[in-house]
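A.B. asks: Take a look at the structures below.
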Structure P
Amino acid sequence: MKSDRVLSTAEERRAKVLTSAVATFAQGGFHAVTIADVARHAGISPAYVLKLFTSKTQLFIGALEECYRRIMAEFERAASKASDTSPEGELDAMGEAYADLIGDRDLLMLQVHAQSAAMVDPLIGEAVRAGVAEVTDYLVSRTRAEGWRIQQFIAVGQLCHLLTTIDAFGVDAPWAKLLTEGIRHADARPSGSSAD
């Protein structure tokens, strides 16, 4: 019994570190945030974080994998509850769910920082590619949609990232109205609150 409790505590701490890593890296990005920053946010020692993750890069990748895990869980939830089970219907349901999910700006900003860091760190680049591949493969296998629909789904998601990061929804100008027309977004939720 004792070993189960130790394992449970270790799993809980790992989950807490990943939650803190998502929030902390989302705020400061890969280059500015330190292991000590994540540890402070999690309320544990930097040494313990290093016991779980051997480097800052591995910690960032763990946070990114957690981000993709949350996205995949939300996609699965939305698709399984879609009233329209056609490929388009399931994609629409997942798109609506994603618009709500990135109301948690931590998930949005972590992806933005990861895309930036991917340009200079090959391990992070591989993690971003793996996450995009996992999402894409899931969309294909779940919806059986044509390739161009999957491509459009991903492209609109990236447009949503851009429009949200520059707060285009709050801009009263022709260009902003053009780019935001028909695109729904969620108001920002407090840092660290997620929909899953």
Structure Q
Amino acid sequence: MTIRDRLRDDPEPVSPEQVMRYWLDQEIEDEEGDPDPDALDTEPALREELFERKPIAERVFTPEPADWYRADLSEAALRDLRVVVGEPEQGWRGLADDNRVESIAERIRDADDVAALESETSKDLEEVVELADDIEDGGPESRLVVLEEGDDPAYVADGNHRTVAHVLYLLRGGEFEGQEVYLGVRE
């Protein structure tokens, strides 16, 4: 079963440029010299700015093109997302028993000392806890960038902290109201 089989509604096709513009906007810290993503009117300019800030974006947008959609995940699809790809036992994968976001959220929920767990990784797990604490009944407002490649499970390219926080919120008994994503599908 693919992630597309577990969406809450029909996905809306979007352009790769729209996804890049959104992702770049999430990375901009509004400091002097930062570009305005809406003012970058060519795909190469968007790519350059995004790839410079987020090297994983290069894997997401090259070499093979993906079909992009704006979609709303089901709770099962959210819980089953994998963490960003990379070296085994590094970063998020070092915390996940099976590369699933839900296994990281479970470790955080079950930890006697989140700071001690955080010391095992380069990820800010206390930020994840704070994000989970702040989720309102409507769920997170920001979108995730998710990629599904062939038969491999879909993974979070951008938004791992937010994804783990949302699942942690659900594990604590929070209500699921949906999770918007930009979903890339590469056959």
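No value in this document is a laboratory result; all are computed from the given coordinates. In this text the structure is predicted, and so the values were computed from the model without any measurement. Cβ atoms are built from the backbone, for glycine too; each structure is taken alone.
A.B. asks: Thinking of P, Q, which structure, once helix-only ellipticity at 222 nm (-39500 (n - 2.57) for each DSSP H run of 4 or more, over all residues; to 500) is computed, gives back -11000?
C.D. replies: Derived from the structure labelled Q.
A.B. asks: log10 I(q)/I(0) by the Debye sum over Cα atoms at q = 0.10, 0.16, 0.17 Å⁻¹ was computed and gave -0.40, -1.03, -1.15; which structure, P, Q, did it come from?
C.D. replies: Q
A.B. asks: Matching task: 1.5 is the computed value of distance in nm of label points 7 Å out along Cα→Cβ at positions 85 and 149. Pick the structure from P, Q. Don't skip to the end; give the middle numbers.
C.D. replies: Numbers: P: 1.5; Q: 0.1.
The structure behind it is P.
A.B. asks: Also, I was wondering about something else. Supply the structure label, taken from P, Q, corresponding to FRET efficiency 1/(1 + (r/R0)^6) of positions 77 and 125 (r between Cβ atoms, R0 = 25 Å, to 0.05) with the calculated value 0.60. Before the final figure, lay out each step's value.
C.D. replies: Working: P: 0.30; Q: 0.60.
Structure of origin is Q.
A.B. asks: Have a look at P, Q and say which one yields 3.8 for distance in nm of label points 7 Å out along Cα→Cβ at positions 157 and 173, as calculated.
C.D. replies: Checking each candidate, the match is Q.
A.B. asks: Next question. Which one of P, Q has Rg and Dmax of the Cα atoms in Å, for residues 101-164 alone, as calculated from the coordinates, equal to 12.7, 35?
C.D. replies: Of the options listed, only P reproduces it.
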